[in-house]
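So, here come the structures, one by one.
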Structure P
Amino acid sequence: MSRSLLWGLLFACLSALPAARGAEPQRWVLSSASENRRTETFHLDGARLTPQQPNWRVDQKTLHGGRQEGCELLVVDNGRLRITLIPTRGMSVLEVVAGDLRLGWKSPVAEVVHPREINLHSRGGLGWLEGFNEWLVRCGLESNGHPGTDKFINNTGDEASLELTLHGRIGNIPASEVEVVVDPAPPHRITVRGTVWERSFYGPHLKLQTELSTEPGSLEFRIADTITNHGAQEQEFEILYHANYGAPLLQEGAEFLAPVQRVVPFNAQAAKSVAKYATFAGPTVGFTEEVYCLYPLADDQHRTLIALRNKAADRGASIAFNVQELPHLTLWKNTAAEADGYVTGLEPGTNFPNNRRIERKLGRVPKLAPGATRTATLDFALLPDAAAVKGTADRIARLQSRQKPVIETAPEKKE
């Protein structure tokens, strides 16, 4: 081969490198209300798209039978971690699995219930529970928390009463737009984007844009959300990330780790056990839920870190988030019998899960100006061994060393 040909080939290869690095992410639209389209089946795999990182795939499927008829699932398998999303249920996450380590729980609700089967006003505003079985479900956006009466200004300009339902509507609204995006440049980040609208004539006009992303071979993933007020007037909103854990992490002797300024029992029931709020009992028949309101400590970049670890401290899971975005943290303990749903919830949010009427009175209901946005980014990690658990626990301990926690023995005064 001539020297000139060799130089020509080398020049061509070098010229191609910047273009590859700067190439646009590859994008596939799975469903779009604005374009009136939906894919019936969808499959991507690394062997075809990223031969140097072949062990990942994305698959779509539709569920059939019973109350799950028509629900769509989207499974992102990064080669080490399998994440199952539910676009039909507000882009909730059904479960996350890595080997025998699972983020999720065994709910009495066995099917992935389609929103059309849910009456949020049933059972005194507790109808949301008829579809509750996800690992992560968002609560909001107009409101979240306990059901009950609130006041609002109606279309005639008069004050009227409104019956708010448990945890709002966003988790029971199908996504209007869903797409998958893959970065062609290493490390080939895989992203699922969804758009969910919560809007009504003479009501809120809120848009949730969400991204769940992960890298091939990683035990970590990120959820990045943007909430936008598309109305012409200022709008209240609330969001709470209801992340729910059962076996194998939740067990007798499991422990919740979080750097906290203050812990406040939600009610008199929780106050009885506030001294041991961070440890868990085994499945207990007749257990009444306990809820604790926490004010997390953060580092100089306003980031905090929380975790759940099993009794042996050799497996766990963590969540990192920004306390300027999500200043409040709720711990929900429901160590009931396994048949009744043995589960705990680690729940960063803009507020605590009181009825919006109470949260507004206590100054914890944010507002969005017309056209304004609010973002929240949460980083999740699975901790597969004792070393990973210890590393996370040490980071949390360093944050806690800044301040001794205050443990309140009585609930906050609400009325």
Structure Q
Amino acid sequence: MKKLVIEGGHRLQGDVSTAGSKNAVLPILAASILTRETVHIEGAPELSDVDRMLGVLRLLGAEAERNGQGGLEVSCRGDLVAVAPWEEVRTMRGSVCVLGPLLARQGRAKVSLPGGCVFGVRPIDVHTKGLAALGAEIHVEHGYVVAEAKGGRLRGATMYLGSAFGSSVLGTANVMMAATLAEGKTVIHGAACEPEIVDLADCLIAMGAKITGHGSPTLTIEGVDELSGCHHRVIPDRIEAGTYVIAGAMTGGAVRVTGCRPDHLTCLVDRLQEAQVPFESGEDWIQTLEYDPRERMPRSTDVSTNVYPGFPTDLQAQWMALMTQADGISIITERIYPDRWMHLPELERLGAEVRRQNTAAVVRGPKRLSGAEVTASDLRASAALVLAGLVATGQTDVHRVYHIDRGYEQIETRLQSLGANVWRADGL
């Protein structure tokens, strides 16, 4: 396995462009199952998760290839296999998005229960509830979700997809895709409003789907008999953009994150203002301004993760890393995944003072962090450890770097371009 080695203490400086959204491109790739024509995707990030999803599609019978920088082409013109095996699905939760499209096109689907980052239970009951409302008979056997449309075709329905932890992004995506080929009208109440859902809906509309209300809690889909191919550019990755903004803030550097959507990060921008981090923003960029962290530390904040447009759970760990350098006591409450705290003991190894209290964490700062051997447990935890390593004295070794490769395109190269002393090496 590989690790990232970071020599801390270097102020970041310069421009970094935002890659395409991982969480948007995965369901868009799954949507290609809904048509026999070719789907052309632009701006796709070069990530291991994207490669895995292409592998899943190929196993189903699709022709799926990269075509130049950021380009993907997927054709499902031939007969498809209705089974997504455990070997491919086990490492990536996003692959469950093939369930809805397969069911809608084939009338049946058998998809392994998904894997991905390990930070607590993340059931797919919202997915199955919504598909059952469309007329599917669903059961779980031998680790697979088996679904079959009664009469061979799904039927439109009115449903509520909210849950105790808010709306489900992947659940909304799965049911919305399935409903595009269902007979009649589907109304989804409690739908996710995230930009990734809007992007998926825009792609489906370009394919000929009839969808209204995307970006609101109520989606309306009029089923059609077939969809066509399309050309679609993926939105920028708001989590990657936010991570680099936080990196600039932590090191006191002037980091300009370009090609992003600040309107997708309004809650982060608000918290940066509350923490009195100096920054500026424009239509498609956010720039942290240079300051001396020894003289002007960020202020402590209270942050609660929530569904969009609330503070993203996928930025919770990175924000915690920043708050270790803030003056005072910060409280971070996790309302989406109550057990998403695997990064706490690793940050403590670097010298952070963090204490968990049920669904919240109390962070006391500022703390002088010192380099150590740490282990990444999931994608966003690994990003937080890298950020902490940027300001720690001495050397930090972040093991299991394959986690970060799932969501950050060539992170060490891009950090090097900003002046960070970081490289990849053999690890545990």
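Values quoted throughout were computed directly from the atomic coordinates according to the rules given, and no laboratory measurement underlies them. If you're wondering where the values come from, they're calculated on a predicted model, not measured in any experiment. Cβ atoms are built from the backbone, for glycine too; each structure is taken alone.
Going by relative contact order in percent (Cα under 8 Å, 6 or more apart), which of structures P, Q comes out largest?
When relative contact order in percent (Cα under 8 Å, 6 or more apart) is computed for each of P, Q, structure Q gives the biggest number.
Which one of P, Q has FRET efficiency 1/(1 + (r/R0)^6) of positions 194 and 258 (r between Cβ atoms, R0 = 30 Å, to 0.05), as calculated from the coordinates, equal to 0.85? Present the calculation step by step, with values, prior to reporting the outcome.
Numbers: P: 0.60; Q: 0.85.
Derived from Q, not from the others.
Given a value of 0.20 for FRET efficiency 1/(1 + (r/R0)^6) of positions 26 and 338 (r between Cβ atoms, R0 = 35 Å, to 0.05), point me to the structure among P, Q it was derived from. Mind dumping the intermediate values first?
Details: P: 0.20; Q: 0.90.
Traced to structure P.
If we compute distance in nm of label points 7 Å out along Cα→Cβ at positions 74 and 98 for structures P, Q, which one ends up with the highest value?
On the way: P: 2.2; Q: 0.9.
Between P, Q, the highest calculated value is found for P.
Here helix-only ellipticity at 222 nm (-39500 (n - 2.57) for each DSSP H run of 4 or more, over all residues; to 500) has been calculated and equals -3500, so which of P, Q was it run on? Mind dumping the intermediate values first?
Numbers: P: -3500; Q: -8500.
Answer by label: P.
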